[in-house]
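Quick note: the coordinates plus some simple rules give every number you see, no bench work behind them. All values reported here derive from a predicted model rather than from experimental measurement.
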Structure P
C-alpha cells in the first residue's frame with residue numbers, strides 16, 4: 001500500500017500524535033507529570049516516567065502511523081544520546097514542528113522551502129545557546145539542578161552536590 005500527498009502526511013501525523021501524546025504526560029516537574037505503564041512481552045508491566053522509555057517501547061499497528069511514531073522515536077533517541085535529558089520536550093517540539101509543516105504544505109508551501117527555513121532557525125538557536133548559557137559554579141546551584149533531576153527530592157540533590165564537591169565537576 002502506498003499513500004501520497006495529504007493522505008500520507010495525515011497518516012504519518014496520526015502516528016506522531018499518538019506517540020507524542022503518550023510521551024507528553026511525562027513532561028514537567030514531579031506534579032502534574034504522570035507515569036506510563038508499559039506492557040512487556042515477558043514479566044509484569046513496566047512503569048516509566050521518562051519520555052525516551054515510553055517512546056522506544058511503542059509500536060503502532062497501522063504501518064503509516066508507525067512510520068510517524070518512528071520519526072519521533074528517532075528524535076527522542078538522538079536527544080537522549082546527545083543530551084541525556086529533554087527527550088519529552090524534544091518529542092513535543094517535533095510533534096508541533098511536523099504538524100505545522102503538514103498544515104503549511106497543505107496550504108501550498110513548498111516543503112523544501114519549509115525545510116530550509118527550519119534549518120535556518122536551528123542554526124540561529126545553535127549559535128544563540130552557547131552565548132547565553134550559565135555555568136554552574138556553587139554547591140548550592142549543583143544541589144538545585146540535582147534536586148530538579150531527582151523529582152524534587154532535596155535530600156538526593158544535596159547528596160549529589162556533596163559528592164560532586166568531593167570528586168570534582170570533571171569526574
Structure Q
C-alpha cells in the first residue's frame with residue numbers, strides 16, 4: 001500500500017463515450033458484508049480496473065476504483081443528483097473522523113483522484129476499521145451514509161486485484 005499513486009487520466013478518458021455494454025466484461029471477485037469487489041475489462045480502451053463498492057438503501061453508491069495505469073479514485077453516486085461539472089468540496093466522516101475533500105462533481109457523481117499516497121493510505125485504514133461512512137456537502141448537510149461492514153476484506157481484495165492488473169512480466 002505504499003506504492004506511489006498517480007492519477008494520469010479521468011475516468012471519462014478511460015471510457016469511450018460511445019461504448020456499449022458489450023465493450024465491458026465485469027467479474028465479481030468477492031462479496032462481504034455490504035461490499036463487493038469487481039474487476040472490469042474494457043475492450044474499447046483495452047484496460048482493466050478493479051472496484052470495491054457498496055450501495056445503500058437509497059441506491060447511492062460509494063466506490064473505490066484502482067486502474068491498470070496505477071491511478072486510484074473515490075466516487076460517490078446518487079441517481080437524484082444533477083450536478084453541473086465543477087469543483088466540489090465535500091466532507092466524509094468515518095465514524096467520528098472527518099475528512100474535507102476537494103474533488104469534482106458532474107451529473108450523478110462526485111469524485112476524488114487520490115494522488116497523495118500517504119493520505120490515501122490513512123483514509124483506507126480508517127475505512128477498513130470503521131463502521132459507517134457519512135457524506136456531507138460543504139454546508140454540512142448529510143447527503144449519504146454507507147455501511148462499512150465488509151470494507152476491510154473488500155479493500156484487501158481490491159489491492160490484490162490491483163496488483164494483478166498492474167503486474168508486469170519485466171522484473172527490472
- Note on the structure: Note: helix-only ellipticity at 222 nm (-39500 (n - 2.57) for each DSSP H run of 4 or more, over all residues; to 500) at -6000, derived from one of structures P, Q, originates from structure Q
- Message: Using percent of Cα pairs over 28 Å apart for the comparison, can you identify which of P, Q gives the largest number?
- Response: P
- Figure out for me which of the structures P, Q the number 19 belongs to, where relative contact order in percent (Cα under 8 Å, 6 or more apart) was derived from the coordinates. P
